[in-house]
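Engineer: Multiple structures follow.
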Structure P
Amino acid sequence: MAQFLESIQYIGQITRYMVQGVGITLGLYAITIVFSIPLGILGALGKVSNHKYLSRFLGFYTWVFRGTPLMLQLFFIYFGLPNIPYIGLRLDQFQASVITFILNYAAYFIEIFRGGILSIDKGQYEAAKALGLSYYLTMWKIILPQTIRNVLPAISNEAITLVKDTALVSAIGLGDLLRNGKEIALRDFSVFPFVVAAVFYLFFSSIVVTVFRNLEKKYSFE
């Protein structure tokens, strides 16, 4: 009985410490979603526009950020930027993580929304033109609502992946959920903190899955 109570106490202690890192994980997740999705929509509109140089720039941007590992991008922004001559931009760990994740996920969302826009039948554009709608009104009122509905499953996949990718920030020493768990595991020579971390990540992922599943059901009936 005493051993059982000690185990419960131990679980409570490590959980309280790991919860301190949950704030970092959730903050990074929320900021990334809030900024990367709008940037993805704007980038997709720019990429399908007739502005040749803008389209090429966005193509290069998505090529770089989708073609290189997220951790490499994180290392470059955190460790590399301070050492670039005439730039020397120094960011703290959270700032570097936020910028990296927003840029990376925006690149993926650009391609997701671009594919969604191109999937809309051209007759929709012709009908809008016949009604006298401008290009921007056509995109805002007709094309984008249909696009968002069509790409929800792909956005959901990226949102779930983001839950797991937040763990990468532990590589630059940011005290997120995984890093706090790793510290306890190394201190106590125990794998149990990793089990606790896995439970937290599964819980967060389940919430994201539920939210997007409800959104898909809602829009499927509209």
Structure Q
Amino acid sequence: MGRDNSPEERQRKQLERKLVRRASYDRILIVSEGSKTEPSYFGEIRAAYRLHTANVEVRPSELGTAPIQVVQYAKELFENGDRHKYIPSRAFEQVYAVFDRDEHDSYRDALNLAEKLDGKLRNDNKQPVGFRAIASVPSFELWLLLHYEDIQAPIHRDEVMRRLRQHFPGYEKGVECAFATTRDRLDTATQRAQALAAKFNAFSDPEPYTAIADLVMLLTTLRG
């Protein structure tokens, strides 16, 4: 009898190999609003710090880009997994939903839903799972701009982009070198983001705020 080489069997074996390679630190699921910018940025960090792909999964939302859809997809992907992407169900200790304030109607609903889910889901080890919204006001690019400028007042996302391009010529959504280009200023950006977080929070828009720094600090300090 020949060996089963069906697509389902190949998927099963690849998933098994991925699980075997898993490191000892927390398994983290990151679901983003953007399909290119955030996955590329966090993918760069994962590669730069040699984090296991079985431990750090980065996926764009497949339900839509509205904040509530990002949170809902993160919950759905955690609970059900995705065998086509070799993601088993409930295989994470921490889940992060990354989205922008922009002008989304569901922004506050998404923040509230993430808060309600925090600690309420259980993973495959029967442990409560951390579930957090990683919001930016007005946009993810504020985090990049903080590497170059100390932003203290409300700023429109178009102005963020204009000023970011003065420091980062040619920046576009989805650029594949955002982390590499800004990495040497990471400590400065983190300090500025933390200073903003000491005064504002994700609910206090239009004041500038970003929680991206928290997620970056987590990823850059993981140890096998």
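Engineer: Looking at structures P, Q, which one was Kirkwood radius over Cα pairs in Å, for residues 32-127 alone calculated from, given that it came out as 14.0?
Structural biologist: Clearly, the read-out refers to Q.
Engineer: Give the label, chosen from P, Q, of the structure having the highest value of distance in nm of label points 7 Å out along Cα→Cβ at positions 120 and 200.
Structural biologist: P
Engineer: Please state which of the structures P, Q yields 1, 6, 12, 14, 15, 14, 11, 9, 7, 5, 3, 2, 1, 1, 0, 0 when P(r) over Cα pairs in 5 Å bins from 0, in percent is computed from it.
Structural biologist: The structure behind it is P.
Engineer: For structures P, Q, which has the highest computed value of relative contact order in percent (Cα under 8 Å, 6 or more apart)?
Structural biologist: P
Engineer: With mean count of other Cβ atoms within 10 Å over residues 72-79 derived from the coordinates and found to be 17.5, which of P, Q does the value describe?
Structural biologist: This figure was derived from P.
Engineer: Can you rank P, Q by distance in nm of label points 7 Å out along Cα→Cβ at positions 40 and 168 and just name the one with the largest value?
Structural biologist: Comparing P, Q, the top value of distance in nm of label points 7 Å out along Cα→Cβ at positions 40 and 168 belongs to P.
Engineer: Related question: Which of P, Q yields -26000 for helix-only ellipticity at 222 nm (-39500 (n - 2.57) for each DSSP H run of 4 or more, over all residues; to 500), as computed?
Structural biologist: Traced to structure P.
Engineer: Let me ask another. Check the numbers for distance in nm of label points 7 Å out along Cα→Cβ at positions 192 and 208 across P, Q and tell me which is largest.
Structural biologist: That would be structure P.
Engineer: Sticking with this one: From which structure (P, Q) was distance in nm of label points 7 Å out along Cα→Cβ at positions 48 and 64 calculated, if the value obtained is 3.4?
Structural biologist: Q
Every number in this text was worked out from the coordinates using simple rules, so none of it is lab data. These figures come from a predicted structure and were not determined experimentally. Cβ atoms are built from the backbone, for glycine too; each structure is taken alone.
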